[in-house]
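There are structures below to look over.
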Structure P
Amino acid sequence: MAKVTKDMIIADIIALDQGTIPILLNSGMHCIGCPSSQAESIEEAAMVHGLDADALIDDLNAYLEGN
């Protein structure tokens, strides 16, 4: 099973499972479709959006573990 890590880029997370998109959107990352944001790591994107990267990664991994 794939697991999200802080250094993974947004595009790779979405490629794992498109069901991660609503989690990213609901966390406040409304620009995930932007080409430049897809090249950011989840840690960088969380920092830019003032989010707790660890909590977001936990949410993403919980979702992935449920599939």
Structure Q
Amino acid sequence: MNSIPDLIGAVWRKSSYSDGGDNNCVEIAGGFPGAVPVRDSKNPEGPVLLIPAAAWSGFIGRVKDGRLG
């Protein structure tokens, strides 16, 4: 990635795997070609990780297949 995307106005959605309690709350924003912004929903003003889209896709595939770990 050559530049940091402007996340102002990003539409965030909470992971369906978030437990709704005080832990495990992850949100992602779509619409950023080549990257997936990820943040802790408990701290929306905190840091954002920009994960390369290919790495995110691989991670999600492993989670869905139960191969994470």
Structure R
Amino acid sequence: MAVYSKQETAKLLGIAPVTLDRLRRRKSISFRKVGSRVLFTQADIDQFLEQSLVPSAREVTPCERK
């Protein structure tokens, strides 16, 4: 199981560590805490990315479009 630090996870997601902290506080991304260390698994990252999916216009039915 791959485990990443806060800095590594932020880099993987292409966001600043402070943004990752904000997502973590809002419980938008799962994490592990070992002592004072905050760690993320690949599964945590994959789940976050899946939840962040915005469907394309082709995937949205006409009545769902605004």
| query | Upon calculation of helix-only ellipticity at 222 nm (-39500 (n - 2.57) for each DSSP H run of 4 or more, over all residues; to 500) from the atomic coordinates, which of the structures P, Q, R produces -11500? | reply | R
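Given that relative contact order in percent (Cα under 8 Å, 6 or more apart), derived from a single structure, equals 44, which label among P, Q, R identifies that structure? Can you show the working numbers first?
Details: P: 44; Q: 21; R: 33.
Only one of P, Q, R returns 44 for relative contact order in percent (Cα under 8 Å, 6 or more apart), namely P.
Readers should treat all values here as calculations from the given coordinates under stated rules, not as data from a laboratory. Keep in mind it's a predicted model, so treat the numbers as computed, not measured.
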